[in-house]
Structure 1
Amino acid sequence: MSDHNPIYHLKDCYFFEVPKAMWRHGWQTLDDVPKFLRDGHPEVTDVAVFREALDGKILIPQPFAELESLYAVKSGFGISKYMILEVVLAAFLLLLFSRLAAKLRTGEPAKGRLANLLEAMILFVRDQIARPAIDSHDHHDHHDHHDHDDAHGHDAGHGHGTPAHAVLEKHDGDRFVPLLLTLFFFVLGCNLLGMVPWAGSPTAAFAVTLSLAGVTLLTVVVAGMRKFGFLGFFGNQVPSMDLPLPLAIILKPLIFLIEMAGLLIKHGILAVRLLANMVAGHLVLLGIMGLISAAATYSMGLWATVTGISVVSCTLFSVLELFVAFLQAYIFTFLSALFIGAAVHQH
């Protein structure tokens, strides 16, 4: 399409970009073109212009909304591409882990590369994220004490004849393992979708990362209130300090306001951190590939050289993006666990 066509510059949000579109072949007259497209471009009077401009794109049906353009909702609830990808991902994860849980529920060990990989990742989230970040120090001290006793040959059952392996330890963090696993695998899946052609990473949208951070914030508030009570949770936001009464009356309300603001800010940063890291990688790849188009206006030799370097660079950066997808899922889950651990323990 030529650059002067306004349809060509519309942002990809409420349509998919695919190698070959199917819907546009049914447009025979202007009446077949969606109304919001015709209203948005009244200067276009030829249906062929719409078909050519939107070739390679499939509009998402909008039963609950009226679109103003391909990227803006005029009224109602708009269904975006990221929403569809998230639902597909959630269904895939539900099916995948339901099958794994059904096998493990029988008591049989995990078999197969995929089952062993998933089990290793689950144990990693439980043992390296949830328990260290959420378990109380008292629990760790108690655990170390038992390890010390066992090292000297004392019976773990304290003289009752209970085998050491039969003593099941209770970890504070185990209550939150299902939530943390859900966050980890959902964020990881959303990140990896950015590596799929014509799909896109939902975590590159601020609404998605803000919603995920909102889940963590809601968990922090609910878990803290269940542990300390409604007033106790807010009182726990102020660190314990031995202050004279006149100073306490002045300083503690100020500290409370700062801590509450900090509670909201750190969860906002949690959303921005994930968003920025995912968007940054996409922008780097876009910038490198854009060099090919820029070099096309010069000599063939320069274009060939830039194209070769750009393709190799994008391949290497794609490998880096694959690593970042796993890293950001870990960081988001780990920080969520830290925030939850801070909420369920006395400051």
Structure 2
Amino acid sequence: MNTTNLFTPLTIRSLTLKNRIALSPMQQYSGVDGKPTNWHLVHLGSRAAGGAGLIITECTAVSPEGMNTLADVGLWNDEQVEAWKPIVQFVQQQGAAIAVQLWHSGGKGSHTHPNEGFKPMTVENGGWITKSSSATMMSGVVPAELTVAEMQQIKTDFVEAAKRAVEAGFDTIELHAGHGYLFHQFYSAVINHRTDEYGGSFENRIRFLIETVQAVRAVIPETMPLLVRISAVDYLDTPEAWTLEDSVKLSRMLVENGVDFITASGGGFAHVDKSLVYTGYQLPFATAIKEQTGVLTGTVGMIINAQQANDIITQGAADVVVIAREYLRNPHFAINAAKELELETDIPWQYKRGY
């Protein structure tokens, strides 16, 4: 019998999570000059106080050009490091670990704030020229194709951001390589039409991500886990579409290059057919990658209650449940889940009268 449950600790390298519940990155569009604000302190801190084992920040850009909107957060300068430090410290004081999700939006960047319609933003209106693996239409705009020299600079940006993450005190780093953002724009042939060493074959299309993983792994402590989020499928029925079989092959390569944990999400280039969306609809991706590679996996996608989350862990289908929208509705999901499942968890002394 599998005795592992939702509140069984999980050790990844030298980091031990107190439970198998993670806050999924959800962009808050509340940054100022790339710096997190008091909103982020309260948003992330409340989920940590509410019992989550791992807090993963929203997409955190490695350069100004990597942002999606001007209200995103980043880690490309020292002021941002200082702004992250009190948030990191507060989360850790609640007994949670915290990961920064480093990211570059590529061809999906330069948009207005969601409250302003989330529309492509021109250079004249304060936006920037977006760049991708190829000059392929994205988000209503055709980005410029990155040169190899520009790609090398982006890899350097990831390395420098990783160093700043260590300086800010983060427990771990996740590279966002899914949801139609830059790394995904390289490994999916839907977008990548290059004819050089970064395009064409599977090995060429994953090269940019693998090289960045190698570079980041080389500058962070050996004891620090390295996480990656991928889109396991494109949700497109075309010959060029990325598949789960591709994701298993990519995951093996990521593990060989020092990645410890993979979150399997999906999509990014097209809206998912609503008939395909149901509770736990992306769990099979995490399960397949876990079973075929042996890597620790996180699962996402309509995980909405304690019993569902616990069943995923007890059945060994994934190692961590990474919860997004339910955590927007219920900051204390973890504490409430422990009570519902009649399992032990710590409760901040300030909240004990509520239980």
task = For the read-out distance in nm of label points 7 Å out along Cα→Cβ at positions 15 and 207, a value of 3.0 was computed from one structure; give its label from 1, 2.
result = 2
key: For -10000 (helix-only ellipticity at 222 nm (-39500 (n - 2.57) for each DSSP H run of 4 or more, over all residues; to 500), calculated) the corresponding structure among 1, 2   = 2
note = The highest value of FRET efficiency 1/(1 + (r/R0)^6) of positions 71 and 111 (r between Cβ atoms, R0 = 35 Å, to 0.05) among the shown structures 1, 2 is in 2
remark   = Comparing FRET efficiency 1/(1 + (r/R0)^6) of positions 135 and 215 (r between Cβ atoms, R0 = 25 Å, to 0.05) across structures 1, 2, the largest value goes to 1
note = Re Cα Rg over 2.2 N^0.38 Å: value 1.34 computed from one entry in 1, 2; matching entry is structure 1
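Values quoted throughout were computed directly from the atomic coordinates according to the rules given, and no laboratory measurement underlies them. Fair warning: this is a prediction, and the values are worked out from it, not measured in the lab. Cβ atoms are built from the backbone, for glycine too; each structure is taken alone.
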